[in-house]
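Quick heads-up: structures coming right below.
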Structure I
């Protein structure tokens, strides 16, 4: 057995089942880390240097974990569409890394919506192909864990919250990605972000049948996206401290 075996299960047709512990333990660890971040947020709020060192360290680890996926795939497949980072979580991870380095608020909103929601869905329905005997298992869970924890950190430590404007910008970017991926998938026969109209793809993604099949699953998916964005925005709006709202009102009155 080679720990760094990294063939795509979609190419080999071999999908290893996870034990209950392999499935549930990563989610428990991520939840505990989120609680620790929220509970000890003052450690980073009171020290700009500590916050900076922590962010840059996590960003570097995240970048290494993220890049390793494509390096290992490139070693196997060379210049193949399979190495393109065009899945939603891959795009969100790349932006999350930039967010950790730059603290950009627009990137925060996009990562919050697509990263947290997409990351949670990925954890609940993992399609890894490998169990804990292989590096791919750890790469998957560490990358998705950091994707979820990054916007949580910025909310807890830096008091970042999505605004209506950044929410709409994130939604427009997401819709633009869907259009781009639809065109790209049509031209190259790929299935990034699951946006395709090729009936043969149902054999690869049988769950699509539960969403009305092609093309109706895309319509239901769009409804789900708008619902999730709206729900997340309302939740974050409720969680936003009144002090921040009051500060915002003072700024408006000053202007």
Structure II
């Protein structure tokens, strides 16, 4: 009887661990404080796409580069908790490439090395890395052309090829998406708030890096579309729609 009980105790944990999706990144992905609303990272709406078999653990943090994410122990806290079957979404670049911000700047060589480390340690734990380029900034250099402002996006593409890792080129996907909208429509997705219209921003804000609720949701939807196209395993764990929603039309 004792042997049977011990065997059951050894088996149960194998069935108890739900798949966890860890999100490692910067402010464009992160959960926000109420004082910063309506600024929203795309990881926030993304977590609601999945059924109960998936837990999304968003560890992204404002202002972090690959270097500071490691130095502050944020990466280690993910690596130590990884289980076989988990997924780690890795998206950095905005802060790594900021040469004038020495508290976060990461050299190109170190950026690539850090991404490779994240991928390697994720695989060593039996989990699956998913690398992404940083999402676009919204600076129009012509009516229907957004300026390329991510020199490190090409480095992430190089790492993706070198490591043969699952990869989504979100810089390209989001740039083309907002570009097609044009200047006025795309601005509605970013933190553009006139003065005296929101208590968090009494003097207003014009921010072409961070998303509002609408922009974050649409970027999360773009990620989902890419996951479906690449037939990523996560796309097999989507929420089942309420039957009444199937009667609706668009």
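Derivation of every value follows stated rules applied to the coordinates shown; laboratory data play no part. Keep in mind that what you see is a predicted model, and the values were worked out from it rather than measured. Cβ atoms are built from the backbone, for glycine too; each structure is taken alone.
A few notes on this one:
- Looking across I, II, the calculation of helix-only ellipticity at 222 nm (-39500 (n - 2.57) for each DSSP H run of 4 or more, over all residues; to 500) that yields -22500 traces back to I.
- Looking across I, II, the calculation of log10 I(q)/I(0) by the Debye sum over Cα atoms at q = 0.11, 0.17 Å⁻¹ that yields -0.63, -1.37 traces back to II.
- Mean count of other Cβ atoms within 10 Å over residues 143-150 derived as 15.0 - corresponding label from I, II: II
- Among I, II, which structure scores highest (criterion: Rg/Rh (Cα atoms, Kirkwood Rh), for residues 23-126 alone): I
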